[in-house]
Structure 1
Amino acid sequence: MNVRVKFRKYGNLKYIGHLDVMRYFQKAMRRAEIPVCYSEGFSPHMIMSFASPLGVGLTSNGEYMDVRVEESPSSAEAVSRLNAVMVEGIEVLSWRALPDKAGNAMASVAAADYDVRFREGYAPEDGWQERFRIFMGRPSVTVIKEGKKGSRELDIRPLIYDWNICGDVIFLQVSAGSASNLKPELLMKAFSESEGMELSPFSLMIHRRELYADQGTEEKRRLIPLEMLGEEIGRA
């Protein structure tokens, strides 16, 4: 059975990188006595994969991992057993069985929600919120994006699906996944440059709310949280 696990990452564990999170979950599965399947060969490993890795320093309420198990306890029991062996900073939120034809979490990601704030002392001058609204009203936002094949100009405006600003918090819903991926830092860098500022690596506090799959068409998106592609497992 393939299972999708949703978890949140917060506190000091935001400084733990993706590979360490993966190793942590491998140990947690053993401590919680979850019968995870292993690959074959000379170096067997747990069959698990993660959705879009979270950057170091970011927090999230919407992280996902797929794992293949020999058999599964109920969703409630699995969540309880895993959280009983977790340290502060990671909390499992749901455990859902995936249908046989479901794609893995990484391949399914199409969009993400973020909350973005400037750290104290790093925000532009007073009134930046209104200037951000004007900036987001542009028909195009061209940036220089670095990639494996060098740098290129990219209009990121079509990759921003939704946004709003409330007080000092910017909400962004952006394209994510392997086909096209917009990190909030790139958008905020473009805004800061429009303000005549250089964006410091420590200027932003970014929180990922959710990751989505797209079950719509080319003409119209229909975004649903990744956990909704699976079903709760009841007691036997």
Structure 2
Amino acid sequence: MAKKEYEVSAKWVSALIVAAGESTRMGGVDKLMSAIGGVPLIARTILAFETCDLIREIVVVTKRVGEVADLVHRMGCDKIAQIVIGGETRSESVRRGLQELSGKADYVAIHDGARPLVTAKLIAEVALAATLNGAAIAAAPVTDTVKHVMRGAIKRTVPRKTLYAAQTPQVFDVGLIKAAHQNALDKKLTLTDDAEAVEAIGGLVRIVECSHPNIKVTFPQDLLMVNAYLELEGLA
């Protein structure tokens, strides 16, 4: 193991899996319990963190506390510390989860429960980057041509070489992300991800380029794409 990996392994890295959405764009499909490679979607997400050596505990935030608790019990997950009822917004759910972290936690990896293709390797890579910089996220370079549009018409083409699509996991120093979320709450900021909260207080967030699909299941067709990828890679 390289020196930097030793350094991160000496830190207490917690995982906070946010799975409290209502699946409103899934056309009545329960995405959390939908089969992904033969197991429920949320189970595959949790298992990635369970099998990552750097993760010391897992907190899950969900509206389905009983079902998720039963599932992780059947899966034999040893790292589950808390299963917390989710809030009305994602930011509120994250804040509730942050309150339940172990007092030993140095860093926290915040992840969308609906991204079941995350790997233990990616989690470790982002965690390492965060321990060196305080904050880091998984991201993918934008490959489409991006247009700035106003009132239904193109105003300009945005150079894409500096554009990345933010993903999760997003790993932060615990004190930093708690302060960032408190600032967002105090100022009533609307956040689209947790990195935005850190940006709002002037924090530097590094990116770790994600080289494999890390799809967030939002629409029914996303389930088809995730399963197709797993079958193609022989992971189903």
Structure 3
Amino acid sequence: MQSIVEGSPRPTARTIAVVYLLYFLTSVFGALLMKGLVVPTDAVATAQNLLAHESLYRSGWEVGLVANALYLAVTALFYGLLAPVNRSLAVMMAFFSLVGCTVQIFGGMLQLAPLTMLGDNQMAGAFTVAQLRAAALLSFKLYPLVFYISLVLFGLFDILLGYLIYKSTFLPRFIGVWFMIGGVAALTFLWPPLAMEIRPVAIGVGGIAEIVLMLWLLVKGVDVSRWREKAGAPLTPA
């Protein structure tokens, strides 16, 4: 923390923006690689797609794993930037993001499990083809439930991040408010039936807030003098 306090925050802001951009690019690229391979209503088509395009599917999963690693890096950078505002809240913010990423990473095992089910000769001898295909499709149906848990955790992350931005004075307050609204919207995934009704809004608000923040950090950076005022003062413990 001492090295961050002594240095200029502007390179830190640019670094966050660049890593943020890399995260967005890898997330989109990974999703595109896997796009269309899973057919939620057709176990046969899903099994055929996975076996025919296994390398492509694995590549998409691996790129998604890289995206999670990049988001962890973004989280660490945000902590370094916002800890002078309130260290306790910054730690909580980083914690929720860390747990959210961890949930997504381990939940990703549900995306890999169908490849094992469909490609393992021992399992093929113990179960019928129809049973293996149904189990593979079930794994894909369970994955969104795990993903929703991570969205709730990221909702808490967004609320704390938004509050810290709002209180920072070296970043625009409207971005902080936007994040807090997006975080509250993400909490609707505690009750999936409601979240499904407003899913485009719940995900869209938070996503747009992230893009706006990334662009602001890339183009404008932070108010250097105000950041130094915060960094030079004793860190708020609570």
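Taking Cα Rg over 2.2 N^0.38 Å as the measure, the highest value among 1, 2, 3 is held by 3.
One of 1, 2, 3 was used to calculate mean count of other Cβ atoms within 10 Å over residues 39-46, giving 22.5; which? Structure of origin is 2. Tell me which structure, out of 1, 2, 3, gives -6000 once helix-only ellipticity at 222 nm (-39500 (n - 2.57) for each DSSP H run of 4 or more, over all residues; to 500) is calculated. Working through the options, I get structure 1.
Any read-out appearing in this document is the output of simple, stated calculations on the displayed coordinates, not a laboratory observation. Please read all numbers here as calculations on a predicted model, not as lab measurements. Cβ atoms are built from the backbone, for glycine too; each structure is taken alone.
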